[in-house]
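Each in structure tokens, the structures are laid out below.
Each reported figure results from applying straightforward, stated rules to the coordinates on display, with no laboratory input. Nothing here was measured: the structure is a model prediction, and the numbers come from that model. Cβ atoms are built from the backbone, for glycine too; each structure is taken alone.
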Structure I
Amino acid sequence: MSCHSSPDLGPHDGRQVLLVGPPNVGKSVLFGHLTGLTVSVANYAGTTVELARGRGRFGSCETAVIDLPGTYTLSATNEAEEVATKILSSQADLVLIVADALHLEASLYLVQQVLGLGHRAVVILNRVDVAADRGIVIDAQSLSWELGVPVVPTVAVRGEGLEELNRVIADRLENPVAPPDATAHIDDETLWRRSEEIARRVERRVERGLTRNQRMTNRLIHPWPGIPIALAILSLAFGVIIGLGMGTRQFILLPVARGYIFPLIRSAVLAVTSPGFLQSVLIGEYGFLIKGIEWPFTLVLPYVVSFYLVISILEDSGYLPRLAVLLDSSLSRLGLRGSHTISLLLGYGCAIPGILSARAMGSHKERVILATLISLAVPCISQTGALFALLAEASVLMVPALFGLSFLVMFVAGAVMDKLLPGHQSQLVFEMPVLLRPQPRVIGRKVRGQIIHYLYDGALPMVVAVGVAAILYETGVLVVLARLLAPLVTGWLRLPAEAAVPLVLGVVRRELTVLPLLEMDLTSLQLFVGATVGLFYVPCIAVVATLHKEFGPGVALRLLLLTTGVAFLLGGVIAQVGALTALFLG
């Protein structure tokens, strides 16, 4: 047997397999199985849509595997669908089409659209266990005969059917058959009618009452008891993020770094350098070899891990879409929809994917409001870790107080923008996945991927920023810039004069507004003031570039002015009120 190939679609030579399917049907789990650890993520040329690319081995064939953006149709109604349609219009050795056994008719519409392009294909019928729980049994052999391509039933989260899937993929790559005739000209009405007819012939339904899963869903999406449950879940999530992150930092990473690693670094630098500029840059006030390790890896990384662990559990359990439905009425007052809950949560990981995720959902007005709220009051995970490190040891109560303030600002800003901005509000369209028990293997893979993403896109830029800061500090440039801000810092914010330095650094990386405050002897009030300014301060340079690309220079400039103004206004008000209160009580 030999392994044949078709012309390549991307920058790599060799065979290529495409993975296409709707969101929330286990496509990412299947992609992880097909590619293992050999995965890279990059934007599709000329767009901001990310494509995951990996390598997989199937029998004697090693091939590139590309995970296309999740899409329900090839109608190209948004940029993600446009990218998926454009790639599928090119040649590929094999297309893997993920169909949802629970919603077979809707999935068959996409399946027929892809098959209509004339591709060799395999249909992966995922979530057959969930369908069976709802009384739906699908005859995979009959479905294969109807479609003219192999159909492999799977339960991706439990690994069921994946060995058979590998075997079928290998057979199709090693022994390619003629693809079906292209029928892309068939109209939508005919495709829907065919989907309905095929589903009716291959499905067998057993009438059942509401399952426990459905009854639980009804409870979670209604105000009672949905809101108390949501508050309990979010409080627990918040506690786990802080507790796990703080425990790892205090009892493992910092003792190891400060007790063993940093003394070795200092000894090595002192042995090979003499007192002066280079030595100060390496191990001085903003020492590149000390702060470049301590800040990103011992102070922020623990919270990155705990945050993505909790988010992955909530995501894989299926709770996040239910939270989105529950919050729809509240977010509608801010000019958003419940589906934007996911975008806001993504913003707590990184502002950029949070802003970009709304491209496929909602109106232009909603996208501007969402981008503003994320840029203004949603700290990224690096900044969140810095805020936790700054406040949690002084008083755990200051952490929820700060985030309560951020929610208040988000509510006011969203409500005002909803009234002032022209445009309409979209309808809530959301597919509700079933509640599932999170799989440790899947959770581990997701957390590992996010850690790698943080190391490249968060930690390394922070290390570079620390190095630049060390040079600017030792040359006196940073001190001169900070001196210009000192009257504002000491008079209005009532912080020490040296706190002006982090404000300059924060223009490069937002969390650098906060991290240097850890080294200063500040009161509880000063800590909260510094954290408030850091929370609402200017977005990172990368976020500003994204805002410029998405909405133009006017929106980017206005958001820079808004974030800076709100940061200094709220920080100063808190400082002045706190000082007056202390004077009155004293």
Structure II
Amino acid sequence: MVRLSSWFTRVLPWVPCLALVSIARAQGPVPADKVRDLSLLVARDLPCVWPLGMTPFAVVPTATFPRAGRHRDMLIIDEHTGTQWDAPAHFVPPPDSGLPGAGPNGLITGEKVPAWQFCGEACVIDITPFRDKAENGKGRLIGPDLVKEWEKQHRPLGKGDVVLFRSDYTDAYYKPFPAGDRFVAKALRKEAPGWPAPNPQTMEYLADRGVMTLGLDGASMGALPDMAVPTHQAGGKRGMIWVECATNLKSLPTTGSFFAILAAKHAGGSGGECRCVAITEPAIARELIVRVKEKSVADLSVTLQEDLPIVWPGRGPGEEGGRYVSKVLNAFSPQRGPYFALTHLFDSHAGTHVNLPSFALPADAAEMAKADPVVRDRLTAFQAKFGPLPVNLATTEAMPLQQAMGNLHVVDLRPLTGKANYSEAKPAGPVVLPEFLEEHAKTHPFKPGEIVVFRTGHSDAKLKPLPGAPEKDALFVLPLEGKAEGWAAISPQAIEWLAGQGIRCVGTDGPTLGGVDPDLSQQVDWMAGMKGMAVVEFLTNLQAVEGKQAFFLFAPIKIEGTRGGYGRALAIFK
């Protein structure tokens, strides 16, 4: 990557994770050195935003440990920031628009792309000899002949393959400003060559071979100066998707690694920001690739949509996370350009997201000393019971990716529903204690490195469009006000017990792991942070993997300085 983080010199080390896969023959952990991060860091001093017509990126802190016992941020970010992916609707106009290139695939926005299309076997085509071999302001075009030559040397391409064009362009030019101007701005100003990219004929050839997913480590699938529209439309009209601004493709073998796009799930979007990862361990990769070719992939992610309750509303005034706002940035405008894109403003933990230890833990002793009375009282009670609360500064870019990938172990909590004693004076929901997990383990033992996910059924039943006043949403507000039973909470003792079993990542299809009781919720978050847990919250659609062996994948969008955040959760099942 562009920068080497010194996080390990400043924070308590993360507890190592052994991510276990039990799909078919592949047994054993995913070694950390066999997981590849292929994603650029999103940061204000890096050229993460297209320097013409797009929204500047920003992170705005909205909650701190002294005030809330947690940290929260609001983001301003458009879909095509950092490592990103394009849905067909990005450049293919809708069929009734009357615009050039219009067709039915112009209706395939980001949330409508099937889950299996985000995964496959990485087939890396080396185009490094063509980097910087064009005139200033132009990019070298890659034709079908190069792909055919690759096939002669390796194997025919086909369904389930993800073709990645490797030029090492991002590795060379994605740098902090002012050097970062070389990435895109200087090429647009015709002061430097652009990146190499496939021409429309190559897109058509690959589509004819059955390839539906592509990627490259240049800034756009279209080469400068004027190939963006024809190349994007050639692929989009065939239903293809692709990643732009990937990086570190040199770390992959030519074939044989498992590749996944873990993409933001924006409703009606043209694609979006994403995290790209690969697994290069041969046995695990081989099994996952087989399942993907059978389209055995489930999306466990909540859709990011303005009229859905997908952001923490708070327990009272002043506690609300930044609302999810979606705005059309460009809609095939003759003034702005023949493409469609959205921009967004929202809390970084909207929808399906991960909390890192630094989300709940203080950054330093000074944050604890400055804590408001309510936080201080909770902290005193917690430390009397569980010991000193550690500090943690590890942010998203430092998250070990293998911690949130591995064999999925679902614990069904639905039998607990309807038994909590709640009231407006005391909101409550079911609480999972170690004894419950011990009983579960008698028939379903926990194994180190599994991803343990609690199935409450809450998101499936309650995630519906926000009602008009005076009605209140049943997912968040009614349970938090004690007017309905809350979603199940996992007690701090249960988190501690799971950590003792070697579990390093837990998840829930409830909005939070700690439930509706404010004191219990705070304790749960602190215990998860103390134990080095990655906590994936607000999952959905767990019925898709019911009774099946499944491999779980999640990674947050790689935004500098955040403490986890939103992303896409996928399960590859047998």
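Tell me which of I, II gives 20.4 when you compute mean count of other Cβ atoms within 10 Å over residues 252-259. Comparing all candidates, it corresponds to II.
Determine which structure produced the value 25.0 for mean count of other Cβ atoms within 10 Å over residues 92-99, calculated from the coordinates; the candidates are I, II. This value belongs to structure I. To test your reading of the models, identify which of I, II gives -17500 for helix-only ellipticity at 222 nm (-39500 (n - 2.57) for each DSSP H run of 4 or more, over all residues; to 500) when calculated. Answer by label: I. Between structures I, II, the greatest calculated value of Rg/Rh (Cα atoms, Kirkwood Rh), for residues 484-531 alone is seen in II. Computing Kirkwood radius over Cα pairs in Å, for residues 108-411 alone gives 21.9 for which of I, II? The read-out was computed on structure II. Tell me which of I, II gives 26.3 when you compute Kirkwood radius over Cα pairs in Å. Source structure for this number: I. Among candidates I, II, the computation of relative contact order in percent (Cα under 8 Å, 6 or more apart) that gave 11 used structure I.
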